[in-house]
Every structure is written in structure tokens, then in C-alpha cells.
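Some structures are shown below for you to check.
FYI, it's all coordinate maths here, none of it is from the lab. Quick caveat: nothing in here was measured; it's all calculated off a predicted structure. Cβ atoms are built from the backbone, for glycine too; each structure is taken alone.
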Structure 1
Amino acid sequence: MLTNQNTLIDAFGRQVDYIRLSITDRCDFRCTYCMSEDVEFLPRDEVLTLEECYRITKAFVSLGVSKVRITGGEPLVRKNAIWLFKKIGELPGVRELVTTTNGSQLEHHAQAIKDSGVQRINISLDSLNPERFRRITRVGNLDKVLRGISAAKKVGFKNIKLNTVLMRGINDDETLDLVQFAIREEIDISFIEEMPIGLVDHARENSFVSNTDTLTTLQKNYTLISSALNTGGPARYWTVANTNTKIGFISPHSHNFCEACNRVRITCKGELYLCLGQEDKIELMPLLREHPNDDQPLINAIVASMKMKPLGHDFDVKRAAPAVVRFMSHTGG
């Protein structure tokens, strides 16, 4: 129930003030935990236009959303994405505009992203070994990503964060190397437990690495100080003593964070998912196209959707089938 006409409150009393908006399902990587190798991308007419992305964001901001994350696929492969960044950044009420990228295009776009008003960049990085990096991404070039990180630092981004998915027997032996890289570069890093979304070519029960185990490993090698930092998302942070680096842990399995969930996701098809780990959704694209000059039907649908937001996800890495069949690339990173 809404306590204020300009605030989104779900049935459990949680305020939704954060949206993750995917602007494309396309990506120049094929990460093994994110999409299938032979993925087929959506036809152009089934993808939101950038103007429609802006309309959706504006509607959410009018309802109290203050944090917007632009995702993909890889958002920087979308033509004119910077235009959208700038338009969203100019919306009154947007306190924080961030984007998530694989870093492949960052070298060429870092300055434009900074100029557009994006305040923070998250960069996916699962290995510092070039051959392993290519195996995980199937096609990725590690050197391009490292140059992208350097470019983001050079143009003045102060809040760069790496996102790492550790997988046992695949890259978990790089935990310390990745943290040391973050310390050396004076950036932050978050470890994200692999989520049972989409069918992958490895058994998640065997590859799953708990963030509890990761934290234990790190505490044996670093002095970590619990941090009260809250970036508006699910990560819990520790500061590495005597450094400028914070380590975050996003732990949907080992430390379920659903009780404080403040976010929803919009796919590049205009599907509003109230929970990453559930299939319930609202179709926003038809409302946009049936009412090109009236956002009220869109706003009404968003308000009504709050009744659908579940208490939490249903992730279980031991389940034979994934909790959600769609890949992360469909829902948005």
C-alpha cells in the first residue's frame, strides 16, 4: 500500500527507491554464468527505444526512485547510450546514476560517461589471467578491460568497483590476486555469489563459492574493518586496513538480503521484474506504445505492481534445475 502518492511501498513495508534498467540484451562477451554461447538476441522492434527507457525512468523517479543503474547486456554497445545517461542524470530527484559494464568499451567512452553525469562505474572482472579470462567470457580480451579501468581512473572516476563471481575450480584461486589488484589500483571490489539463473555448462552445486568462505580467506591475509557504507544495494562492505579499498559481499545464498530489498528491474523489453529470483512481471512496453503522450497508465501500472513484489527469492544451488530459467543477460546485470 502506498503511504504517499510519490513513494513506492510494497506489501511488506519496503520502499522501492532503486531501479536497474537494462537498455540492451546484446553483449560483446558470452560469460558462462550469464548467457548461453549461442544466444540469440532480440529483434530491434522488441527492444525499448532509448526514449522509452527515459519515459520509464522518469515515471519511477516521479514516484520517489532516487538511484538508477543502467545495465545490459553490455550497455556501452547500445548506440547513443550516452544520450540516455545524460537525460537521466538531468532528472530532478536522481541522487545517484551508476552503470555496470564489462569494461570492453570503456577505454573509448570513459570521458563521455563522466561528462554525462554518471557518478559510479561497476566493472565485471572475474580473472586476471588472460587465458582464463577468455574461457570465462568465451571471447573477452583482458587487456582491453584493464585499459578501460585505467581510462576510467584517468578521467576522474573516484568510485570504481570491480564485480567478481568466484566459481570453485574455475577462478576461486584468484581471490587474493583480485583483491591485491584492487588495492594497487585504489578501487573497490565486490564478490557476488553465483546465482542459479539460466542453464549453464557447469554444476552450480560444485562451483558455488560461499562469501562466508571468501571472507574467511581474506581475513587470514588482511585486516578487515567492518564498514557502515551503504550504496543503496545489497552489498555489505569491509575496509582493508591502511588502504583505500573496500571489499563488498553480495550474498543471496549465504546471507539472504531480501528483507531490505529496495529495488526492481526493468528489462530491455520493458518487463518489470519485482524480484530477480521470481518470474512475476508486468509488461510496460504495451503501455508506452498504446499511450505515447500519456504516462499516467504507466505510472498506475508501476504503483499497482508493488502488490506483486514477493518477500524474497527462492535460490537454492542444490536444486537440479535453476530457480529461474532466464539468463542474467535477459533480466539485466
Structure 2
Amino acid sequence: MRAWILDRQAPVDEKPLRYVDDYPIPSVGEGDLLIRITHTGLCRTDLHILEGDLPLHKKPVILGHQIVGYVAETSGNSPYNVGDRVGLTWLYGSCGRCKYCLGGEENYCPSIVRTGWDVDGGYAEYVLAKEDFVIDLRDLEYKDSDLAPLMCPGVTGYLGFKLSRVEPGDKLGIIGYGPTAHYIMRICEALSIDVYVSTRSPHHQEMAWKDGAVWVGNILEEDFPIELDAVISFPPIGHHTKKVLKSIKPGGTLVFSQIEAYTDIHIDSYSAVLWGRRIETVYNVRRNIANELVNLAKRVDLSIDEEVIDFRDIMDYLVKIRRGHVDKITVVAKI
């Protein structure tokens, strides 16, 4: 099968992904599904793995974890049939036996398996998946290209939204604006939650206004105009933490949704800054969150303004994403 493989980490400008047309199609085992991929989304987490911010767990590895396709083969007695549409997220599998899995928090499982990092992912024509961990997309009336980003920024955004504990009538701050924030905005609009967006990029500021933000600015240069019930932060920084916490009402929550923080977190006054406020982090994803989101997508329009590219252009577009040279809110490759 055709695939992009990574066997050495390097800056994205060096284009370390290699295109091959003879990568083995994986064999189906008990409880597996072979998925013929139609679309796969390009994610900044892929860049973290490609460039070495995250270590290689498999060599070579096929990146990609925003996957939509159709069942090509089952292992026999399966709830899915050949031709069914399914999705695959960052969560490839977990042990199912630890306290986290048994308690519905499989994202903390010490034996978690991540798609496109621990096992081969979606930059290919086929991917192997565990039938218990795919997302059932049979009842959604969306294009395949709309559903691919729903499998990562959509699910991640919804988890961050749930952790924020905001309710209808509340006011939510978002720091950084991209596809994940876009999904949160759509959900907040449906629930009558006002959203205040901070981003440095004029292009992303324009996107936020278009998506319905009630205020757009840059909190590195100014304050949020009012106290907020919660804030979800995406940039890989920590030095803004004190200022952000001071903008949140007592009882409110700051959710960090980044993988890494390139600057330290400093809180120099417990009573004035942290007291009465919560800090949460988005750590992997869970199936129940993905399934809730799919049900929500039946009532709320969660389509996205994606740029659909040819499979052969994945490496070039990862460079464009790193440089900020993509006009649409996200990029999806058609296999």
C-alpha cells in the first residue's frame, strides 16, 4: 500500500517523511478491523513526533490519527460489516483492566496505545484498528473530509470543554485559535455560552470573529474585558498562567490543552491567584467523549472549513502548517 513513513526525526523543513508505495497491508487478527482510509487529517501532534519533541515509539512509523474510512475486512464475528464508515482517534487501545479503564478514564491507562505514535496511523491507504476502539460514523450525514478532523481537534476540544465545566449562560475564554478552538466555539454557540478569544495572529483573530466570538484580543498585551467562568489554553507556553488565573472567577477552571509548555509556569501567590480555582489538563482522549461528540454532531453543525489536499502532498503541507502558511482552519488529505 501507499504510505508516508518516518524512520528518522528531523526539522520539518528537512522533509523527513518518506513516501513508499509498497508498505505491507497489515493482517487482521482477532478483534481487529482493517480500514480502507479515505481521508486523514494533518495535526500539530504529528509535527511534535516528526521533529523529535516526542520520542519515536516505533521505527518506522506511519503518522496520523485523524482517520476516516470504511471497513475493508473483519476478523469474523464483528459488530461492523465490510463497507461501514468508521473513524479512528489518537486512542488506539488500552488495557481494559486497570483502575483507570474500569473507571471510565482510559486516557490515563499506563498501557495506553496511541494511533500514529505507538502503532501505525493514517498517512496510508489502510490502517488496522481494534473494533472496540473505532468510532461508529454510520449515522452521521457529513462528508468524510469533515469527519476526519472531528476525530482529533473535535474530540480533544470537546474533552477540554467538558473539563472546563462551563454551562449555558457562562463566559468562556479561549487562548490560541485553531481547529480545536473552532469546535469549542460551535458547541458554545449552540449552548448560549459567550466566548472571548485571545490570539496574536490577525488571521486567527479574523477566524474567531467569523466563528462568533464576542471579544477578540491578545491577553499578552491586554486583559480579558470581564471575569470569566473558565479558560481553555492551547499555546505551548506557561508564562501567562498567573494572568489567566486572575481573570477567572473563584470556582472557575483553567484547562491546559497543549502537549508541551516551552516556558515555565509561575504562580507566585496562592491566595491571590490560585485559591478557589481549578487547573485541569487534556491528557489523551476517551471513547465516551468521542461517542458523545458524535451524538452531538447529529444536532449541532460541526462541519469545518478544511483544505483538502492530495495524499502525495502531505509532507509539503506539514511544512506549510509549521510556517503558518495555510489559509483554511485545518488540512485533510484525501487518500
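A few points about this structure:
- Identity of the structure behind 16.6 (criterion: mean projected area of the Cα convex hull in nm², calculated), options 1, 2: 2
- Source structure (of 1, 2) for relative contact order in percent (Cα under 8 Å, 6 or more apart), computed value 21: 1
- Value 1.6, calculated as distance in nm of label points 7 Å out along Cα→Cβ at positions 156 and 172, assigned to which of 1, 2: 2
- With helix-only ellipticity at 222 nm (-39500 (n - 2.57) for each DSSP H run of 4 or more, over all residues; to 500) derived as -6000, matching label from 1, 2: 2
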